[in-house]
Structure P
Amino acid sequence: MGSEPLPPLEALRHLFRQVLMGNSFYQRKLSGAGVVGIPESIEMFRTQVPFTTKSELVADQLDHPPYGTNLSVPLAHYTRCHQTSGTSGHPLRWLDTPDSWSAMTDDWAEVLRAAGVTREDRVLFAFSFGPFLGFWLAFEAAQTLGCLCIAGGGMSTSLRARVLLEHQCTVLCCTPTYALHLAETGRRDGLPLNSSALRLIVVAGEPGGSQPATRQHLSNAWNGARVFDHHGMTEVGPVTYEDPSQPGQLRVLARSFFSEVCDPITGESTPENEPGELVLTTLRRSGSPLIRYRTGDLVCAHWEGEQLVLRGGILGRVDDMVIVRGVNVYPSALEELVRADPSIKEYRVTLDTRKALPELFVEIEGDTHCAQQLERRIQDALTLRVPVHAVPPELLPRFEFKARRWRRLEAA
């Protein structure tokens with residue numbers, strides 16, 4: 001389970017000692033905010049230390065490519081590089097030292113233990129092993145527990161369904177919508193899913209894992225398998241795990257995070273059980289730390305001792321982000337990619353949720369060449385294929401006030 005956690009103030013002070021020695025990003029940021037030295041109290045930390053935002057990190061990496069300056073030790077000490085799925089059109093690259101990586105692997109192992117995973121399990125990781133952090137951590141953590149781990153990268157959905165049956169996998173790791181898609185594909189292919197050994201589905205990447213209707217739908221699709229939710233992100237690592245005794249609630253890993261819930265507009269702390277933005281400080285990932293990081297996750301939380309509990313899991317995104325095939329898509333990011341071509345006069349984005357796996361497509365007032373170029377830009381920036389269709393001029397609606405270029409197609 002790792003070492004015993006430090007008390008919150010002691011853990012923060014330990015982090016600041018490491019950061020102030022060599023991290024130029026936070027040396028500049030803290031100095032610019034008038035913060036000198038190490039916080040003497042939790043109250044001082046909350047009232048004097050500024051938030052860190054994703055846009056700051058993007059700007060830092062653009063100004064200091066390729067990794068930015070949020071590095072606490074010399075570059076030669078880092079052994080892992082991963083990246084986000086895209087923020088404002090610019091993925092964030094994130095480096096880790098062996099110590100930071102080991103701490104996050106311990107956290108993922110704690111998530112799996114809370115889910116009831118043991119060395120007797122055979123685990124299928126049903127996703128491509130790209131640059132995103134969680135895939136690799138989950139795989140390594142399951143290995144440390146002694147599980148038989150099956151990588152599902154480079155496979156079609158049909159093949160993954162067959163592999164799950166052939167290996168008699170007992171645990172499936174993927175997004176909620178992909179678990180549904182996998183079941184639908186297996187049944188379409190005539191596979192005997194009723195004879196599956198699957199007992200547990202560990203989901204992440206989308207809010208649905210803590211929603212009762214989605215959980216029930218998933219369980220029904222896989223013959224009563226238990227659904228277990230958790231969440232994390234590349235910038236901070238694994239953050240929460242489902243409360244085994246109270247499905248639909250997520251517990252923050254207290255030893256690895258100093259947690260706050262703040263009003264997205266004012267930045268003030270929100271009362272317990274009222275919606276707010278989750279703000280995290282990474283206590284053990286000191287190689288590339290984050291201090292008072294505004295995650296953009298909307299939560300409704302209460303405290304149990306020193307552990308923050310999120311009722312209903314992640315409720316949504318402060319900035320209206322949508323998730324397509326496990327990839328975070330921000331309207332502002334797509335806007336930037338479209339506007340990179342001034343010949344595109346207008347556009348419309350459609351999110352089609354009528355199937356188990358949501359799809360996105362874009363219409364533009366431009367020619368076929370513009371559409372092809374935009375498809376490539378989206379693929380490069382977001383690691384997601386989004387069809388782009390050229391339509392005649394003046395076909396798309398115009399807006400006098402705030403534009404509503406996004407629309408959603410839902411089942412009747």
Structure Q
Amino acid sequence: MFLTNIAASDYRDPWTASFSERLARLGEGSRHVAYFYPHPNMGTFRYRVLNMLEALATTGLDVGASWFSRDELCHREAIIARADVIVICHAKYSVDFAQLVARAHARGRRVLFDIDDLVFDSRYVHLILNHLGNATGDSDLDYWFADQGRYGALLRLCDGAILTNEYLAERVRDFCDLPTAIVPNFMNRAQLERSARILDNKRSAGFARDGRIHVGYFSGSATHRRDFAVMADAISGLMDADPRIILRIVGFLEIDERFTCFGDRVEVFPMQNILNLQRLIGQVEINVVPLQDNAFTNCKSELKVFEAAAVGTLSIASPTFTLRRAIRDGETGFISPAHHWQQTLALAIARLDSYPDMAMAAAAQALQRYVPEIQGPAVIRALFGELPDPAV
């Protein structure tokens with residue numbers, strides 16, 4: 001584990017502005033965009049709404065932008081009146097969302113759908129159920145087909161879609177042939193500032209370690225049991241052979257009984273806020289991102305790789321569509337097919353002496369793409385179809 005002196009951070013939810021404040025913000029500028037999300041949270045809402053607003057603010061363009069929740073759809077007329085573009089993010093069909101789209105279209109507004117997951121096409125329900133390891137009784141099938149159907153129905157009402165990668169965009173075009181735009185996930189300013197402190201601390205200490213080797217699995221939801229299973233045999237075998245290795249689990253993951261014999265060599269942390277998550281990632285030598293290889297996982301974002309890179313932590317990842325593009329194998333991390341995890345983990349451990357150079361290269365690569373200033377123009381193009389003249 002890396003020796004850092006970065007303490008846990010206080011955190012406050014960044015969505016405390018009142019409705020009237022957010023409505024006034026929407027009315028500012030010469031172009032206006034309103035984001036809708038079911039309700040604020042630290043998951044998709046952060047990446048696909050709050051971070052987009054932050055990126056827009058970095059462009060220097062005269063754009064008024066704000067967010068609203070489903071509970072505020074009762075104010076849709078006031079919002080539509082001020083907006084040129086409306087973005088509905090990761091929401092399911094409902095009467096009130098359908099009315100929002102209809103009223104926006106009646107007033108000549110463009111409506112876009114932002115989604116970061118393959119959850120809108122019921123042809124993939126069987127794949128998702130298999131991936132999640134869910135039961136397949138009638139009640140499960142009723143839920144999942146209805147859930148996917150509602151996402152898809154709302155998507156089809158819109159004028160275009162904003163996706164995190166081209167693989168997911170292809171699935172949208174196959175589903176409903178809408179125009180698509182790509183805006184990847186990226187970090188926000190608070191996350192970047194915290195990460196820079198952690199990275200600077202590690203660098204100034206010469207990437208000093210305590211002699212143990214921490215392998216971290218950072219699970220953002222309770223749906224990754226079969227993903228972790230891709231590398232479970234590999235990590236348990238290495239822990240048997242090397243007492244220096246510690247497994248750190250953060251988030252929603254129930255590990256199986258084979259790991260109970262390791263006692264306190266398995267560290268388990270609950271879900272963290274975005275600032276303290278960066279601290280825990282920054283302490284480990286190796287961040288693992290195992291995924292099954294299927295259409296569902298190939299739609300996934302590379303955020304687990306670039307968030308680790310920003311704090312000087314190297315990743316080993318499965319070769320899915322986005323992950324293999326986010327890592328230069330052997331230079332900024334490692335790519336591992338399912339049957340090579342034990343060899344790849346052993347290789348990464350054997351190369352700890354060259355860790356600082358690789359970690360700094362990974363951080364530089366992440367900061368060249370996954371930041372608001374870089375992605376601001378992509379957000380503008382996705383919303384307005386062009387990069388406006390800053391003077392306008």
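Please treat every number below as a calculation from the coordinates, not as lab data. Predicted model only: the values in this text are computed from it and were never measured. Cβ atoms are built from the backbone, for glycine too; each structure is taken alone.
Which structure, out of P, Q, was mean count of other Cβ atoms within 10 Å over residues 61-68 derived from, given a value of 14.0? Walk me through the numbers before you get to the answer.
On the way: P: 14.0; Q: 21.2.
That value comes from structure P.
I have -9500 for helix-only ellipticity at 222 nm (-39500 (n - 2.57) for each DSSP H run of 4 or more, over all residues; to 500), calculated from one of the structures P, Q. Which structure is it?
Numbers: P: -9500; Q: -13000.
The structure behind it is P.
Of the structures P, Q, report the one carrying the highest value of mean count of other Cβ atoms within 10 Å over residues 101-108.
Working: P: 21.9; Q: 14.5.
Going through P, Q one by one, mean count of other Cβ atoms within 10 Å over residues 101-108 peaks for structure P.
Computing distance in nm of label points 7 Å out along Cα→Cβ at positions 37 and 285 gives 3.1 for which of P, Q? Mind dumping the intermediate values first?
Details: P: 3.1; Q: 3.6.
Label of the originating structure: P.
Name the one structure among P, Q that relative contact order in percent (Cα under 8 Å, 6 or more apart) of 19 was derived from.
Traced to structure Q.
Quick check: 162 is what I get for volume of the Cα convex hull per residue in Å³, calculated from one of P, Q. Which structure matches?
Working: P: 162; Q: 139.
The read-out was computed on structure P.
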